[in-house]
Structure I
Amino acid sequence: MNLGIRFGDIDELDEELLMICQRAFDVFSFNCYDLQPRSSMMDRFLRITDMPMIIGEYHFGAPDRGMAQSLWQVDSQQERGVAYRYYTEHAYAHPGLIGTGYFQWCDQDLTGRQLDGENYNCGLVDVTDRPYKYQVEAMMETAKRLYQIHTGELAPTGQQPIRARGHGAIPDQWNE
């Protein structure tokens, strides 16, 4: 099974490229860092290709651990759990979605990864393998509901995280 190449923003892909993907892949995979995947984006892709979709990466971090801003950020560990539920349940409400991959299991090292220095607090556990309580609880609760959300029997949660924002909306204090 060919899961594709995990595109970034599929809004930017033209129809010709999407048709090539339809011939080459069994599943279309893409990363989607946002408060929730945009239905219009997923609807467009499904309409053009009629292929199942997998979201390969998404996450929410918080600055309360002394680490760098993540690609999507909230103010606290508790809000990370709220953000996870909101994103994941809204993603699975789309009929074309068949899977998601949360990035990542463990927080990155405080001193940053070797390749590029990235040091996000976005894991399910910290660097000493201690689970983030609210994140894990949110994942367990969401898992219980996903099938019914995907079939339309249940609506996704309406509780949005407070002050969720993408990395582009977070001021860089060193360059102001």
Structure II
Amino acid sequence: MKALLIVDVQIDFCPGGALAVPQGDKVVPVINRLMDSYPLVIASQDWHPAESAHFKRWPPHCVAGTPGAELHPSLRRDRLEQIFKKGTGALDDGYSAFEATNADLDKFLRDRGVDELDVAGLATDYCVRASALDAVRNGFRVRVIANAIAAVADADPALREMREAGADLVEM
């Protein structure tokens, strides 16, 4: 079975947010259109404590319970079976959706017979990259949806690393 993983399409990662990805909101209509093509749709969500060590590297963003941590308001919720929260501990960076603390993503997928995982969301060069690489390491066939991701800076090194690890890059 194939699933769609939507990585961190949150207010703080979209234009006007605390750690905005340039044109991050452009992924939302593509993801919304794609959702109905999958029997299973899940998402990850950065959910940092206010006093996170992660904020030594990054400006505070996606602080648990704040408006900026919420999923983008235009992102469809009707198909989301579960949201995996990550970066929830004071020392957790939580780049990969496989680092979620509210549920074990690998077990969740395996319990549902998922062997193929398509990845979309934000940001290509950080959380999408980490999630796709962990998915490959965990034995899933991975496709990164090129027209449903956006990068903080230069996406090329992350895209190259994901391809070299075994992920396919597709447009849908």
Next item on the list: Identify the structure, out of I, II, from whose coordinates relative contact order in percent (Cα under 8 Å, 6 or more apart) was calculated to give 22.
Entry: I
Next item on the list: Tell me which of I, II gives -5500 when you compute helix-only ellipticity at 222 nm (-39500 (n - 2.57) for each DSSP H run of 4 or more, over all residues; to 500).
Entry: II
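Here P(r) over Cα pairs in 5 Å bins from 0, in percent, for residues 52-155 alone has been calculated and equals 2, 13, 22, 23, 16, 12, 7, 3, 1, 0, so which of I, II was it run on?
On the way: I: 2, 13, 22, 23, 16, 12, 7, 3, 1, 0; II: 2, 11, 19, 25, 23, 13, 5, 1.
Structure I accounts for this read-out.
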Note to self: Quick check for you: by mean count of other Cβ atoms within 10 Å over residues 12-19, which of I, II is greatest?
What the structure shows: II
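If you work out mean count of other Cβ atoms within 10 Å over residues 76-83 for I, II, which one comes out largest?
On the way: I: 21.1; II: 14.0.
Greatest value across I, II: structure I.
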Next item on the list: Given a value of 2.1 for distance in nm of label points 7 Å out along Cα→Cβ at positions 44 and 100, point me to the structure among I, II it was derived from.
Entry: I
Next item on the list: Using FRET efficiency 1/(1 + (r/R0)^6) of positions 68 and 116 (r between Cβ atoms, R0 = 25 Å, to 0.05) as the calculated read-out, with 1.00 as its value, let me know the right label among I, II.
Entry: I
Item checked: At a computed 13.6 (mean count of other Cβ atoms within 10 Å over residues 20-27), which of I, II -> I
Checklist line | Read-out distance in nm of label points 7 Å out along Cα→Cβ at positions 28 and 124, computed value 2.8, structure in I, II | finding: I
Note to self: Starting from the value 31: which structure in I, II was percent of Cα pairs over 23 Å apart calculated from?
What the structure shows: II
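If distance in nm of label points 7 Å out along Cα→Cβ at positions 84 and 164 computes to 1.3, which of I, II did it come from?
Details: I: 1.3; II: 2.4.
This value belongs to structure I.
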Next item on the list: State the single structure among I, II that was used to calculate volume of the Cα convex hull per residue in Å³, for residues 92-147 alone, giving 99.
Entry: I
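No lab work stands behind these numbers, since they all come straight from the coordinates. Keep in mind it's a predicted model, so treat the numbers as computed, not measured. Cβ atoms are built from the backbone, for glycine too; each structure is taken alone.
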